[in-house]
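Each in structure tokens, the structures are laid out below.
The numbers here are math on the coordinates, done by the rules we state, and not lab data. These figures come from a predicted structure and were not determined experimentally. Cβ atoms are built from the backbone, for glycine too; each structure is taken alone.
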Structure P
Amino acid sequence: MTLDRLVEGIATGDQSAFSELYDRTAPRVLGLIKRVLVDHSQSEEVAQEVFLEIWKSATRFEAGRGKAMTWILTMAHRRAIDRVRASQAGRDRDELIGRRDTETAYDQVSETAEIRIEHERVKRAMARLTELQREAITLAYYGGYSHTEVAEILSVPLGTVKTRLRDGMIRLRDEMGVAS
């Protein structure tokens, strides 16, 4: 009996047709899957899934559209590729979680030294500002006051505060050598 006829028998629920189809095709199905997956135990699992799918979907097989063996091997290849993709996605997910959960080591002494050096640079640059610019910047950036609040505290118009802040920040940028 041809494989096409065996699949037609499986479509009607014929267990002996399934048994014969399995005996005749299992070595090729497993061989194809093993070439894709390499791992023997995973290959056996996928082969089992393929034969289960054959049993369930035999009614969809159309002999006029191709040979049964081609249909079976296509199904096996697709299942094997799906397993590879799922396995790779799992590894990628695990690696991403591993990287996320790993604390990045850093040199606390070095970081503290860099902060101290940067603080000194800012302090020297602030000393080169005019008293009015330094006062406005200190209130706005170190004191956390809004421009309107700085204007009220200094008893000057809002536009004046904004000008002092802008000019002071430009001068700070130039003093610290920061590109605009």
Structure Q
Amino acid sequence: MTTPTAVPYLLGDDGIIPNNPDLPVLVYPEVFKHHPHKTEAIFNSHGWLNSWTNGVFSYHHYHSNCHEVLGVIRGTVLLQLGGEQGQQIRLNTGDVALLPAGTGHKKLSASPDFQIVGAYPGGMEYNTRRGTAEDRQKALAEIPEVPIPDTDPVNGKAGPVHTLWRRGTLRG
């Protein structure tokens, strides 16, 4: 099996949503296109646990105490990543997005059949921050403390987490 590639998006602090200063969002296009029903099991087999199946909130929010992986198992979604001035990304069935701690995300639109699976490294419990001044102060202290996961959610011991998420990889 070849290691899937990922497209990195490094998002800057927008003054409200801190995003992650060191780690890019990783989008794995079509990685589970032929077997989206196995997405949760694959995440779990690589130690990405505390999984759920549902949708994405239609307001800006982020998790400052853990990373989150999202895998589209049905339909399509248009996400706004990084706050109001961030990046819009369309995800389709079989696509995966890995959001480093602090990355703002919001559902802009979705197909009626849209469903997504989310999970966290080691089954970490996540917080939900919404962009208040109080949230921001706490988040700025928490984000740098979140460790890089031991495994890639898509490919386990290989994959983009082990290459693109090394501190300083994209910023030199």
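Given a value of 17 for relative contact order in percent (Cα under 8 Å, 6 or more apart), calculated from one of P, Q, which structure does it belong to?
Going through each structure in turn, the value belongs to P.
With FRET efficiency 1/(1 + (r/R0)^6) of positions 70 and 134 (r between Cβ atoms, R0 = 25 Å, to 0.05) derived from the coordinates and found to be 0.00, which of P, Q does the value describe?
So the calculation was done on P.
Match the computed value 2.1 of distance in nm of label points 7 Å out along Cα→Cβ at positions 46 and 110 to one of the structures P, Q, and report its label.
Q
Using Cα Rg over 2.2 N^0.38 Å, for residues 38-93 alone as the calculated read-out, with 1.29 as its value, let me know the right label among P, Q.
Label of the source structure: P.
For which of the structures P, Q does the calculation of mean projected area of the Cα convex hull in nm², for residues 78-117 alone return 3.7?
P
Work out the source of 15.1 here, i.e. which of P, Q gives that when mean count of other Cβ atoms within 10 Å over residues 22-29 is computed.
Only one of P, Q returns 15.1 for mean count of other Cβ atoms within 10 Å over residues 22-29, namely P.
Given a value of 268 for volume of the Cα convex hull per residue in Å³, point me to the structure among P, Q it was derived from.
Of the options listed, only P reproduces it.
Out of P, Q, choose the structure whose coordinates give distance in nm of label points 7 Å out along Cα→Cβ at positions 6 and 142 equal to 8.7 when calculated.
Source structure for this number: P.
Suppose you compute helix-only ellipticity at 222 nm (-39500 (n - 2.57) for each DSSP H run of 4 or more, over all residues; to 500) for every structure in P, Q: which one lands on -3000?
This value belongs to structure Q.
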